[in-house]
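*Asks:* So, here's a batch of structures to check.
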Structure 1
Amino acid sequence: MQDKRHQLGRNSEKLAASYLKQKGYEILQHNYRTRQGEIDIIARENHTIVFVEVKSRTSTQFGHAVQALTQKQKVRLSKTALTYLHINQLNNQSARFDVVAIQKDPKFGTDIRLIKNAFEFRLK
């Protein structure tokens, strides 16, 4: 079960990176990790650093992939993003959070949605 889920995650992140490149994003880093957490993809669109969370689902039993980001995850992503900006001396750089939601359905195929500026930085 764990291997299947991890494989789905890896495949979804590759699909998301390819999709973002087609949309004009420059991929800077994959799977950025700190003690606070992990960011799936860090990219640049124009002059903005974009922290991308990839959410994927193989069924809608527990909702669409778009609905899968919790408040706790937003806080963790925010702290990790701030660490990235600080370490790379990008504190004055424009930044935002995007979500790539991938819904895989055997009947209808794969639906990819990009939600730009999906949420604001959250520290609580």
Structure 2
Amino acid sequence: MSNTKYSKDHEWILMNGDGSATVGITDFAQKQLGDIVYVELPEVGTQVNMDDDIAVVESVKAASDVKSPVGGKVLEINEALNDGPEKVNEDPGGEGWFLKLEPDNPAELEQLMDEEAYTAFISNL
């Protein structure tokens, strides 16, 4: 996931070729949460700002808010998580994605970390 950017809240965002971006939580985040039993996603069409709560993840340990790494409009949600929230544990950077959005300001991506910076960030936690 070389074009992937990461937030300090452990979300990842990948710009797609069509100008949309896919958002999910990192492997580090899913390991911290433990077994995920429920994911609440926003409605398609929802407008969000950078750092807004966009989803809720419930695990056997706790419930946690997922923040939007950038502002934009929700284009699509991962319906597969309704019946299979464990996909987030199994493949957080792939099939466990949360939503796709259309970023309002792609410059916000510059405020996020690349993979190398994120790896260094979590190594200090």
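Readers should treat all values here as calculations from the given coordinates under stated rules, not as data from a laboratory. Quantities reported herein were computed from a predicted structural model and do not represent experimental measurements. Cβ atoms are built from the backbone, for glycine too; each structure is taken alone.
*Asks:* With log10 I(q)/I(0) by the Debye sum over Cα atoms at q = 0.13, 0.17 Å⁻¹ derived from the coordinates and found to be -0.45, -0.80, which of 1, 2 does the value describe?
*Replies:* Corresponding structure: 2.
*Asks:* Right, next: Who wins on distance in nm of label points 7 Å out along Cα→Cβ at positions 54 and 102 among 1, 2, i.e. which is largest?
*Replies:* 2
*Asks:* Here distance in nm of label points 7 Å out along Cα→Cβ at positions 38 and 110 has been calculated and equals 4.1, so which of 1, 2 was it run on?
*Replies:* Computing distance in nm of label points 7 Å out along Cα→Cβ at positions 38 and 110 on every structure in 1, 2 gives 4.1 only for 2.
*Asks:* Which one of 1, 2 has helix-only ellipticity at 222 nm (-39500 (n - 2.57) for each DSSP H run of 4 or more, over all residues; to 500), as calculated from the coordinates, equal to -10500?
*Replies:* Checking each candidate, the match is 1.
*Asks:* Using relative contact order in percent (Cα under 8 Å, 6 or more apart) for the comparison, can you identify which of 1, 2 gives the largest number?
*Replies:* Going through 1, 2 one by one, relative contact order in percent (Cα under 8 Å, 6 or more apart) is largest in 2.
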